Structure formats: structure tokens, C-alpha cells
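Take a look at these structures.
Values in this text are rule-based calculations from the coordinates and carry no lab data. The structure presented is a predicted model; accordingly, all values stated were derived computationally and were not measured. Cβ atoms are built from the backbone, for glycine too; each structure is taken alone.
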Structure I
Amino acid sequence: MQKSGCILSTLFVTIYVWMAGMGVIRAQDAPYPLEHAKRILFLGNSITYGGDYVSIFETSLSVSYPANNPEVINLALPSETVSGLSEPDHADGKFPRPCLFSRVTSVLQKSKPIDIAFACYGMNDGIYLPFDMNRFEAYKRGMIRLRDSLEAAGVKRIIFMTPPIHDDKDKGLGGYNLVLDKYAEWLLAQRKARGWEVIDVHFPMRAYLEKKRQKDADFKLAEDGVHPGKEGHWLIAKALLQYFHLQGGLVKTTLNDFLESQPYIVNLYTLIGKRQSFMKDAWLTYTGHERPGMPIGLPMEEAAIQYEQLEREIFQLKRN
């Protein structure tokens with residue numbers, strides 16, 4: 001009996017050590033739970049600023065965890081890079097591309113405390129030119145610097161997203177998208193190389209577009225090749241929903257399927273989208289930036305009042 005107990009004890013220890021080695025038992029390394037987050041930050045360029053995928057994500061989060069009501073802050077800025085690069089004739093020569101690091105200190109100081117931060121960069125970082133190693137290295141340095149900045153600011157969980165696809169009007173996915181393929185591959189490789197958390201948006205979008213083009217050669221996710229329409233934003237959001245096992249993340253689910261899955265969801269999505277549309281400009285104005293031509297947001301005090309009004313509407317909607 002004593003020998004049997006010793007064998008079982010040894011077996012248990014062996015299994016425990018194996019599981020720990022495989023990463024099954026590593027509580028100290030477990031990521032900060034999404035459902036515990038009180039403030040979530042999104043950083044990126046014009047695609048994230050467009051905001052539809054952020055609104056879809058927030059809607060699904062609200063449906064999946066109805067008792068939790070985190071503040072989802074969109075502080076993306078159109079034209080922005082982390083590489084610090086810009087075309088000489090960007091915006092018809094009116095202004096160079098803004099760089100995140102001219103504002104990141106203010107963003108993180110004025111939006112803290114941030115529990116979870118999402119960042120999606122890359123589309124603008126290659127400045128729409130063929131692949132170049134110097135530009136690639138500038139992108140890498142920028143992403144590493146961003147990671148360091150977020151960690152230094154005390155962000156509990158940092159999640160990078162690979163850049164969406166670029167669909168060249170003449171070359172399709174065989175143009176600038178080949179540069180983004182490399183950027184996305186590098187970012188995905190950082191999962192193992194640096195232990196980064198990375199959600200792949202790029203390659204699922206690419207596969208989706210290629211499949212659609214088999215039946216319709218003129219199918220587009222982005223009319224201008226860069227900025228996705230509703231379907232493209234759904235694909236970006238869906239990558240997040242699947243990653244976190246949120247409602248709407250099933251493989252064959254469409255945006256309409258999700259919005260119609262419960263009677264109140266479409267109205268919830270509308271209210272969240274309305275709130276996101278004025279809050280993103282309020283936050284950008286409050287934290288500051290160097291990009292000309294952006295809307296002047298509401299003063300944060302006024303924006304906060306409107307935010308709470310919509311929060312009450314959302315509460316009643318979910319309650320009923």
C-alpha cells in the first residue's frame with residue numbers, strides 16, 4: 001500500500017512537471033482576463049480610427065459578459081505609423097505621416113490605467129513602396145518600442161494585431177500586400193521569439209478574399225484597396241471574437257447573424273457605435289496629436305456626460 005502510494009505520488013509529480021513545462025500550469029504567466037478589464041485601449045491608423053471593428057468587438061464583449069461594462073477607448077489616428085516614415089508627397093505634400101511616438105506618452109498618461117491594449121500597425125509603415133529592409137527594420141523597431149512603452153505604462157495585457165490586407169487596384173494581393181505579408185509574418189513570429197500575444201488579422205483576410213475572388217473576380221473588401229468596408233471590419237472583429245471565444249466568433253457566422261442572434265443586439269451595436277464616434281475624437285483632442293484635418297472633439301467633461309447618458313440607455317436595453 002505504501003509502495004502504491006509512492007508510485008502514485010511520483011506519477012502525479014511527473015505529470016505536474018510535464019504540464020508546467022507544456023505551459024498548462026503557469027498561473028503566474030496567465031494573461032489578464034478580458035472579462036476583468038475595466039479600461040481597454042485600441043491604437044492604430046485610419047482603419048482602427050474608422051472604428052467599426054472596435055464597435056463590433058465592444059458589442060460582443062458586452063453581450064458575452066453582460067455584468068462587466070469596460071470603457072473601450074479608440075485612440076487610433078489616421079495616417080499614423082510606428083516606423084516614423086513618410087512619403088515625400090504624402091497628402092499631396094500637405095503634411096508628413098504622424099508618428100505614434102510623438103503622442104504616445106500623453107496618450108498613456110491621460111488614458112491610464114489601461115488594463116488591456118490592442119495595437120494594429122503596419123499598413124502605413126512600408127509607405128506603399130516595394131519591400132525594403134531599412135523600412136522593415138524601422139517597423140520592427142517601432143513595434144518593439146511600442147511594446148516597451150505600454151509595459152512601462154503598466155498596461156496589464158498587450159495584444160498586437162497583424163495589419164489588414166492591401167488590395168492593389170492593378171496587382172491585387174500581388175502588390176504592396178506582399179510587403180504586409182512579411183510584416184505580418186514577423187509579428188506572428190514574435191509569439192515564440194519574444195512571448196508576445198499576437199492576433200492574426202492579415203492572413204485570414206487574405207484567405208477570405210482569395211476564396212471570394214474564385215467566384216467573383218471583382219469582389220473587394222476595400223474599395224480603395226486600404227480601408228475595409230463593413231464586411232472587412234467584420235472579418236477583423238471576428239478574428240478578435242474567435243480569439244477570445246466571444247459571441248459571434250463561430251467560423252460561419254456573418255455580421256447579420258451576430259446582430260440578429262438576440263433581439264436587442266442590433267440596437268446595442270447602434271448605441272455603442274454612436275458613443276464610439278464622438279468619444280474617439282474627444283480622446284484624440286484631449287490627448288493631443290500633430291495630424292492636420294482631424295475633427296475637434298468635445299471637451300472631455302461634456303463627452304463624459306454624453307457617455308454616461310448612453311451608458312444608461314445601454315443598461316436599460318440589456319436589462320429588458
Structure II
Amino acid sequence: MDHLEQKSHQAPSGVKYNFYTSPAQDNKPTILLCHGCPDSSDLWTNLTRDYLVPNGFGVLVPDLIGYGLSDKPDDINLYALDSICKDIISILGTEKLEKVVTLGHDFGAFVSSKLITYHPDRISGLITLGTAHAPPSPEPFDFEKIRQMQEQYLGYCSGWYFPLFTSDKGYELMDAHVDRMFTALHGGGERMKQVCCYPNAFENWLKDGSDGLEDVLPYAESDEFRKQWIGRLERDGFRAPMLWYKGVVKSLTLQRDQQALEAGNHVVKVPYLFIAALKDPLAPAVAIEGLKAQGLLPDVTVKEVQASHWLMLEKPQETGEAIVSWLKESY
């Protein structure tokens with residue numbers, strides 16, 4: 001991230017955040033980029049360096065709690081999405097940013113969705129990559145209900161990794177097999193479906209080191225990418241990242257979601273760009289259609305990319321150009 005200015009900020013929660021910035025030019029908006037699991041701010045290097053900054057857009061790129069150079073506390077309540085959103089709003093304050101366009105991927109898409117839900121006055125636009133907008137839920141998390149619904153509509157459940165990710169010792173297995181985590185996540189759509197979408201499959205993949213160690217997508221074949229990814233997670237571990245998932249299972253934001261529903265904040269009232277990754281089994285593109293049918297997305301633009309989960313790495317030009325084009329048209 002050498003092309004951006006590195007800063008730090010301690011939020012009122014006590015969590016210290018590392019983040020990177022570049023100012024907007026010619027009154028263009030600033031884009032808040034939220035990574036997911038198990039990434040860091042480094043995920044956005046190409047998008048910010050090659051597309052957003054050269055086109056005059058401001059950027060604010062944090063290492064979210066539990067990742068990169070930001071704090072990794074043990075208190076699960078600090079990983080509740082409403083707490084994380086408050087932390088981010090405090091960063092906007094210290095940067096004197098009244099409003100931003102929030103862009104998220106994977107769990108970062110959920111952060112972006114919650115920002116527009118909990119703090120609509122601070123968000124001027126929404127972009128999610130792969131994962132569709134997640135409106136507030138009036139009900140607690142129910143894995144069995146989700147499993148049945150997905151099996152009915154998709155023919156499989158995309159969340160069978162959740163039992164491992166939310167178990168007491170799951171992160172220890174991941175820490176012991178970071179190389180297998182790498183090949184599980186960066187082996188493409190079929191690999192991810194094989195590992196993430198069947199009972200016990202993720203745990204079995206981590207324990208079996210004999211198959212497909214080098215079989216990854218072209219972007220992940222780079223020695224530099226592999227060493228950086230594995231080195232960061234060998235250093236930081238998976239304990240903190242898994243607290244995000246445990247917070248979801250515990251429905252830590254249920255009360256806040258219910259308040260948002262009562263306030264009518266379930267409708268996205270700003271321009272929204274959704275870029276679907278058509279080869280991603282974890283975030284089926286069809287999810288956006290249900291939201292549109294419910295009238296929750298009155299100003300949505302949908303783009304499609306033939307890519308797996310990390311579309312900004314697999315198809316950087318197509319993804320970057322789609323984002324810049326939409327930003328220029330919308331702002």
C-alpha cells in the first residue's frame with residue numbers, strides 16, 4: 001500500500017485501527033473499502049492503485065478488527081457488526097469525512113450493508129462484490145433454517161464451514177494448516193464448493209495434506225502473493241477472524257437490526273452497485289433477485305463477472321473498470 005498514506009486511530013471502543021488514505025480530487029467521493037475473511041487492507045492494493053486513485057476518487061482502506069495491523073482483542077462483543085460500524089464512523093470523523101461510498105467484499109459486504117442500515121446519513125453509495133446486500137434481520141441466526149432454504153433453492157448449503165469456524169478449537173486447526181487454508185480458498189469455485197458446502201468437508205480438507213497443494217487459480221500462483229498471504233496468517237492466526245463468525249451465530253446485532261427495521265432503514269435509498277461473481281458457490285448471484293423483488297433496492301445496478309470468490313484478484317481489470325464506470329455515472 002505504498003501509494004497511500006498510512007495512519008492509525010483508536011476508536012471509542014478502545015480498538016486501535018490501522019488504515020490507509022488518499023484524498024479525493026475535484027469533489028469526487030471517497031470510497032471506504034471493507035475487506036472480508038481472512039484478508040486485510042492489502043486485498044485492495046490493485047483496485048486503489050490502478051483504478052480508484054488514478055481516477056481522482058478518495059480512498060479509506062482499514063484493516064478491520066482482528067486483521068492486519070489493527071487490534072485483535074478477545075472480547076467477542078467488539079466483533080459485533082454494530083460495534084465495528086461505530087468504530088468505522090469514528091474513523092470517518094477523525095478524517096473529517098461527512099459521507100463515503102462504502103464498498104465491501106465477503107464479510108466486508110456485511111459491514112457495508114450494516115453501515116447503510118445503521119448510519120444511512122453517513123453513506124452516499126453502496127458497492128458489494130460477490131455478496132449481495134444483507135438487510136437487517138428481525139430473527140436470530142438459525143443455521144438449520146438457512147440450510148433448508150438454501151438446499152431447496154440452490155441444491156446445496158453454502159455455509160457448511162460455519163460449524164468449524166464457530167467451534168471452540170476450529171481456529172487451532174486452521175493455524176496448524178495455513179497452507180491448506182490457502183489452497184482451499186484460492187483453488188476456484190469448484191474447490192470452494194467441495195470444501196465449504198458439505199458437512200465436515202472443510203475440516204477433512206485441512207487434515208488431509210496429500211491432495212492439490214499447488215492447484216490454485218492463476219492470481220494465487222505468484223510466489224509473492226502466496227508468501228504474503230501465508231506469512232500474514234501464520235503471524236496473526238485465525239482466532240480473531242473466527243470471532244466475526246461467532247458473533248453472527250450469537251445474533252449480537254439482533255436488537256440493532258430490529259431498531260433499523262422499525263426506522264425503515266431496510267431499504268437502500270442510495271445508488272447501489274452489485275457485482276456478481278458467477279463462479280462463486282458461497283455467494284450465489286440469484287440472491288440479489290429476491291431483494292429486488294421485495295423493493296429493497298430501488299436504485300441498483302447489477303454487473304456480472306465470470307470469476308470465483310475473489311473476483312477483484314481473478315478479474316482485476318473487469319472489476320475495476322465496472323466500479324469506476326459506475327462511480328463516474330453516479331457521482
Practice task
Using helix-only ellipticity at 222 nm (-39500 (n - 2.57) for each DSSP H run of 4 or more, over all residues; to 500) as the calculated read-out, with -16500 as its value, let me know the right label among I, II.
Solution key: I
Completion exercise
Ranked by mean count of other Cβ atoms within 10 Å over residues 245-252, the structure on top of I, II with the greatest value is II
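When mean count of other Cβ atoms within 10 Å over residues 61-68 is computed for each of I, II, which one produces 16.5? Can you show the working numbers first?
On the way: I: 16.5; II: 25.4.
It was calculated from structure I.
To test your reading of the models, identify which of I, II gives 2.1 for distance in nm of label points 7 Å out along Cα→Cβ at positions 221 and 309 when calculated.
On the way: I: 3.7; II: 2.1.
Checking each candidate, the match is II.
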Completion exercise
Re semi-axes √(5λ) of the Cα gyration tensor in Å: value 28, 23, 21 computed from one entry in I, II; matching entry is structure II
